[in-house]
Structure P
Amino acid sequence: MDNYFSYDLETLVNDNDHIAGDPNAKITLVEYGDYQCPYCGRAYPIVKKLQEDFKSDLRFVFRNFPLTQIHEYAFEAAESAELADKYGKFWEMHDKIYEHQNKLDMPHLVSYAESLGINGTEFFNRLETNETAKKVKSDFMSGVESGVNGTPSFFINGKKYDGPWEYEDLKQVLTQMIGKE
């Protein structure tokens, strides 16, 4: 298992991150993800199931890593999730985007915000100002500094995990790390 770990997470988990789970969890799983990446879309329900299974033993952190050269809507989707955070709806928008990954143009992103109770016109106008672009770029650069070169990229307790990330594989790694086996 140790041979699956490489780079250190250069930017430690902090107050600028989106964190789900117990702050005192035994395991911190950080994902650098791209909302339009099909592999991230495949990883999304895997992470959800791990969160259900490990409960207070796992805290999950999501950071943006939009691959704009190949995913035309990735950056706007990331900005939308970040803007939804300003309304206290980051995780709801995160989930909505992944659950509708094939429809990420501006009208759909605005409709997702509206479905979360956010005023669509206001949301669109704020998106147009790029007020959340700095956060998305900061996440991206922290990934580059930590050796991220594709998505999804996972870090477990501060170390880049380069092993298989199907559900059973990750479950086994996390289980071993918390000493439940």
Structure Q
Amino acid sequence: MSDFIAQLGQHHKTMQQLESLQPRFEQAVEMITDTLRNGHKILLCGNGGSAADSQHIAAEIIGRFETERHALPAIALTTDSSILTAVGNDYGYDQVFARQVAGLGNAGDLLIAYSTSGNSGNVLHAVRVARERGMGIISLTGRDGGELAGLADVDLCVGSSSTARIQEGHGFLGHALCSAIDEAFS
């Protein structure tokens, strides 16, 4: 039972730390709503649990979060096993997201990139291609933000060294972004 209580305490501490992200969070909301209002789309990527986060948020954007509204364009770059395996085989795993950004991303679109370490090679390559294509970039990172934090227009860094706590923070931030999207488009 004490391990549960300790983890709960770490969770609370991480969630409290997120208050300091409010100004950057508001910037992220503005980037997302401007992108969608201007008729552009959102691409999302990440590995492992972050892949699941990107899929989850893409589903909430296309469907709805808690408020009924029209569908909005979002694509999780983590979902097409044929693309992931073909690009991974032919170009290397570091290119699985970059190649999709090159094929799907346009100037004015937005990439939301997840990396708990901030140093995932395939995410970094995707961000560089997004920048070359004139896309906006929001990153959700952990620890000290890693290299990714410096490449993004807005970095939402969950300052924890625990992957579990970082992912819990990313979950909250994703839901808060979706709530803001619902509000803006309802």
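Ranked by mean count of other Cβ atoms within 10 Å over residues 46-53, which of P, Q sits at the highest value? Working shown, then result.
Values: P: 15.4; Q: 20.4.
If we compare mean count of other Cβ atoms within 10 Å over residues 46-53 over P, Q, the biggest value is for Q.
Consider the structures P, Q: one of them gives -18000 for helix-only ellipticity at 222 nm (-39500 (n - 2.57) for each DSSP H run of 4 or more, over all residues; to 500) as calculated from the coordinates. Say which. Spell out each step's value before the answer.
Working: P: -14000; Q: -18000.
Value -18000 for helix-only ellipticity at 222 nm (-39500 (n - 2.57) for each DSSP H run of 4 or more, over all residues; to 500) corresponds to Q out of P, Q.
For relative contact order in percent (Cα under 8 Å, 6 or more apart), which structure out of P, Q has the highest calculated value?
Greatest value across P, Q: structure P.
From which structure (P, Q) was mean count of other Cβ atoms within 10 Å over residues 62-69 calculated, if the value obtained is 14.0?
Values: P: 20.8; Q: 14.0.
Structure Q accounts for this read-out.
Given structures P, Q, which gives the highest value for distance in nm of label points 7 Å out along Cα→Cβ at positions 110 and 150?
P
Values in this text are rule-based calculations from the coordinates and carry no lab data. For clarity, every value in this text was computed on a predicted model and none was experimentally measured. Cβ atoms are built from the backbone, for glycine too; each structure is taken alone.
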